[in-house]
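Computed from the coordinates by the stated procedures, all read-outs in this text should not be read as laboratory data. Worth saying up front: this structure is predicted, and the values here are computed from it rather than measured. Cβ atoms are built from the backbone, for glycine too; each structure is taken alone.
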Structure I
Amino acid sequence: MSPWVLDWVREAMGVAVLLALPFVGAALAGCVVAGLLAWLLGLQDPAVSTIARTVTVVVALVLLAGTIGEQLRTYVHDAWSELPRIGRAE
């Protein structure tokens, strides 16, 4: 396999992780806040943390959609420009 293909795949994995991090952080923050509120109020329903995680991830998606979309568009444009190199001997 060509070294540039490995670099391309490595970059794709890095972009995927970087684009997912804000959502993982939002879900974690929502879960912690919901857990603290549930503990303070004496609630034991698992739906509370599920709703909190869902709301925080949706809010993060709304706030970061433009930035993440632009990063994804740039990466896809660069990846598609490299497509003609596939199958050519170097």
Structure II
Amino acid sequence: MCNCIKETQDRAKNNLSEKNEGYKEKLITNVEIQNVSIMFGCKQSTQLYSPIIIEYDILNKKDILMHKKEKANFIYKYCPFCGEKYEL
């Protein structure tokens, strides 16, 4: 499986100061891509996910229309960096 998450973090840490004026004077000690999950029981140990908000209306027991929100995680089937399929 690909190693894009670590490679992208390392590239950003090593090259951000050279490529971006706003970071020229800063000593970058760490870069971390957020929304990465550890997947157990598969060949790929980490993969990206995006939190999504689901909003809906539902009638409660008193027949009053209620607006609700739920949070869920959208897990990618393919690496968004290289397009390689995650082995789940």
**Asked** Given structures I, II, which gives the highest value for Rg/Rh (Cα atoms, Kirkwood Rh)?
**Response** I
**Request:** Determine which structure produced the value -30500 for helix-only ellipticity at 222 nm (-39500 (n - 2.57) for each DSSP H run of 4 or more, over all residues; to 500), calculated from the coordinates; the candidates are I, II.
**Result:** I
**Among I, II, structure where relative contact order in percent (Cα under 8 Å, 6 or more apart) as derived comes to 27** = II
**Ranking I, II by FRET efficiency 1/(1 + (r/R0)^6) of positions 4 and 68 (r between Cβ atoms, R0 = 41 Å, to 0.05), the structure that comes out highest** = I
**Fill in**
Across I, II, distance in nm of label points 7 Å out along Cα→Cβ at positions 36 and 76 reaches its greatest value in structure I
